[in-house]
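None of the figures in this text is laboratory data; all of them are computed from the coordinates on show. This one's a predicted model, so the numbers in the text were calculated from it and none came from an experiment. Cβ atoms are built from the backbone, for glycine too; each structure is taken alone.
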Structure 1
Amino acid sequence: MIASSRWKTLAVLAAVIFGVLFTLPNVLPASVRDSLPAFLPRKTLNLGLDLQGGSQLLLSVNTQALKAEKTTNLIEDTRTSLRDGGIDFTDLGQVQDAVFVRITDPAKLSEAANLLRKEVGAPLPSGAGRDVTIAQTPDQRLKMSFSDQAMAAEAGRAVDQSIEIIRRRIDALGTKEPVIQRQGVDRIVVQAPGESDPEKLKNIIGQTAKLTFQMVDDSVSLEEAAQGRVPPGSVILPNQDGAPLLVKKRALVDGGMLTDARQGFDSQTGQAIVQFRFNGQGAKRFGDATANNIGKRFAIVLDGKIISAPVIQGAITGGSGQITGNFTPESANNLAILLRAGALPAPLTVEQQNTVGAELGADAVRAGTISLAIGAVAIFVFIILAYGLFGVFAAIALAINVLLIFGAMSLVQATLTFPGIAGLILTLAVAVDANVLIYERVRDEAQAGRSPLSALEVGYQRALVSIVDANITSAISAFIMFSFGAGAVKGFAWTLLIGVITSVFTAVVITQLLIGWWYRATKPKALPIV
């Protein structure tokens, strides 16, 4: 086992080259990194929020609002399906979490139930039916409600979709390497290193940005609607340019059909506007809606508030248009960012907000560097004093271990946090522990009367079992923390997981190779650690 082989030599040589090449960019100035040849690595470690400074938000997805919206859509889908099917009904509305409707003709009750089972709701991902259950109740009524399975799946999709939309919005701000991850069932942690204004971050990622185009309902006056005579299928919405308006609940087109949105300026007034373009489906629906409603008004609604309600002068068939309002260039640009990224499926609530200043981050970097240096020096001194020449071999292996860890983290663009530095120090201690196990086992074998070569061979073989068991346990713990933890816990686990892998390699293979070279060169009669 001590006898060196070509594969060990090549593996150690490759490891050293890898560690040097991928760690070196971290200590080079940016100008030098940019001038490096294209074939050389230039990636560096990303500093976490606690080291670089920035903002952190803990958000929760309002799944109750999502359920309320789906229930509202269910009411409108039920009304449309029954009307199109020629089935008379009354008393359509919501009672708690369910939707009820009374079928006027009892002979058509079963027909109505079968029609709604086909028309309303959506198929479940599992393929086992639809997400809406329909049951007959006394007095010729049908009860419709979303199944628990459907709502759990919808909530999970809402969180996943929110994470992706938040990522697109933050990327549009130019923030580098944001950390966006799920925490628990319905919470999302957002870390934006370098972003010192949490309010700006909240305004960009916290706005739902649900854009819809809805027809204005002129069938009754606003005064009549305000007195409670709101027609079925309509709703009163606030208007940022004046008095509220009565609009149809059913949207003609929504923001999900947009392909682009840009901030611009009106050629006549010079005011800031948002220019948008629809996809093919949206362009056709928008063209048909405007062609059939010339002379009427349609409302452009953002998050339940009307931002513009122009009169349709003619069919708009080009698939593009513009949104006017009391915009500044900055607010128009922010709205364009939101529309390009897409609407959040449900509102977000800010549960917690933290800000780390750049100076505090720099202090953390200095403190982490000092603590790492002190820890490394203490470990080197201990191992050398305890085992002499073999301790020097272990110290060399530890130095290569650090290079491998930084190189691996630079390669995968991992984020180094302050807890990650603690994980790095712990990794060095664990690596030394492996060398201690090996050397103590070798010492025992030598004291038992074995020859130096035999003591080295048997010592490594018998210590390897304990080393592998201990590191597998550490790796499992690190994997669990990385999978279920967040923030600081995740940074610690990531560094520890990489360190466990590199520690086994350096503590076993590298020290074994160095001792093998030393043994062949000196042919000692006794080992220096006995």
Structure 2
Amino acid sequence: MALSLGVLTLCPACEEDPIDDGKTEQPGGDEEKPEKPAEDEIDWSKLDSKATVRGVVKCSGKGVQGVVVTDGVNMTRTNAQGAYTMRTSSATSKFVYISVPSGYEVASSRGFMPMFYSKITKATSADAVQEHNFNLRKVKQDKHILIVLADIHVRNRAMIRSTDSNTHEMCNPRNELDSTTFRRYCLTHLRSYVKNLPSGVKVYGLNLGDVSNESHWGGNYKGDLNNFVTVCERGGMPMQMYTIIGNHEHDMAATNLLTDDDSAAELAYMNTFGPTYYSFNIGKVHYVMLDNVKYINNVAGGEDRDYERRITQDQIDWAAKDANYMAADVEHIVFGWHCPSFRRAPGTAADEAPTKAVLDLYAAKGLPMTILSGHNHTAETVTVPGYANTVEYIHPSVSGAWWYFPICADGAPATFTRYDFDGGDLTYRRSVNFTYTNEQYYRIYNKGQKNSAGKKVLRLNVWDWHTNWKFEVWENDARVQDAVLTQVRMNDPFYEEIHSKTGNNISKESFLNPGKSDHILEYLPKNEAATIKIKAIDELGSEVFTLTTKIE
């Protein structure tokens, strides 16, 4: 029997197909309305009689063809009527969700969370097929801006500023909750920043995980995931923001997760943000979001909270389907996951073997690939070995030194990062310091700096720096043709200064100890008394800054 499905809540109008606003009298009055045309009817029996889930993807009441639908295991596309069916098992799938197609958006929950998924709340059966329908709205987005935030760590914890007169001024106010600091510093600046972006260009957000801290979900703190959502909602998060699960979104009450299935620790995340791996499309860019935290926590009481940094096989299997179903007109692939996969500096990274297994699936497309990650609370840019035109950007923490003060251990300030895409081209990238505007792109050390040979040098901490940046140098207005800025691994002196004046027994937090920065550059002048001018040009050919200084 043919069944005509309707979606209860219609999306905003597609540009070429406006929806009635309910205020205009429709022609026909009380006349009998004609039957729906045959093409609007869906004969589900002709699609798959053994399906357990089905639905329709619509825009302005019309089915949208070719939308990719998945349950995290299976994958299919909608037909000409926007209909799909799948043989989904509730034993292995918690959601039915779509890969939002290019040129469309979904509605947002709580003002900023994209509703691209539907929860499976009961056992699936071919005898009682579940319906999961989706609505889209049409948008222009070939040019779009992506704002990336990492490691926000809102815990509802009061950062008790030391009463010592020696406490550094950049430490947060006494007894202010970190959630308040996040709203006051980051969200206020973010709203203003987004408001002043070019008009007519769509802006989206990507949160790279660790928005909270599972150790503060209960007790007096109540800093759980819903609290983070409430903080963003009340603080006016100014863009639709996709989210990735981090290690601190795993429930510490779940223990002994020794198999690849760590879903018991992910329930709180899934109940708040949806699937832990998924894809979506914006303009000519295909975004692939994966979970590369395999939680273990094999000590009773949740005191261990141990995890591996790797992508599980079920995600690799799903990614193989996603790569195969990817639209033919995609021009750039962007991956997002929490833990860095490749490092320029020594340190922890995700297991490269499963990461490369994923990259191999998409590399066959011959497209540029970009990886966005966080976790380390430091800034780093890596050209990925073995893959043409592939770069990983590791992002500083929004929380800086976990809200003690707004600077990360490598000296990078607390930032969010902007990416501009024009079609498939990444045309602009820049970290935005929202707490210390006098140091937007670099910090300069021009007093008392000497190299290993005892020569006076100029040092710059340039957090967005990559090895393929170009620097032009002048001394006393004369261009230095063979000028070289050399990377030196050392602690950032400003971070050391603030850390030593923070109080609050910060030294007990060993992960906040000063660490050698990956992006401090040293210039040895030919004339140490000269006025030095340096122009920095990034990997995209954009001028980042020009500075003029003297060495003291």
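One of 1, 2 was used to compute mean count of other Cβ atoms within 10 Å over residues 180-187, and the answer was 19.2. Which one was it?
Values: 1: 15.9; 2: 19.2.
Of the options listed, only 2 reproduces it.
Which structure, out of 1, 2, was P(r) over Cα pairs in 10 Å bins from 0, in percent calculated from, if the result is 3, 16, 26, 25, 16, 8, 4, 1, 0, 0?
Values: 1: 3, 14, 18, 17, 14, 11, 9, 7, 4, 1, 0; 2: 3, 16, 26, 25, 16, 8, 4, 1, 0, 0.
Clearly, the read-out refers to 2.
To which of 1, 2 does the computed value 11 (relative contact order in percent (Cα under 8 Å, 6 or more apart)) belong? The partial results should precede the final answer.
Details: 1: 19; 2: 11.
Comparing all candidates, it corresponds to 2.
One of 1, 2 was used to compute helix-only ellipticity at 222 nm (-39500 (n - 2.57) for each DSSP H run of 4 or more, over all residues; to 500), and the answer was -17000. Which one was it?
The read-out was computed on structure 1.
Given a value of 49, 40, 32 for Cα extents along the principal axes in Å, for residues 228-379 alone, calculated from one of 1, 2, which structure does it belong to? Before the final figure, lay out each step's value.
Numbers: 1: 82, 41, 30; 2: 49, 40, 32.
Here the read-out was taken from 2.
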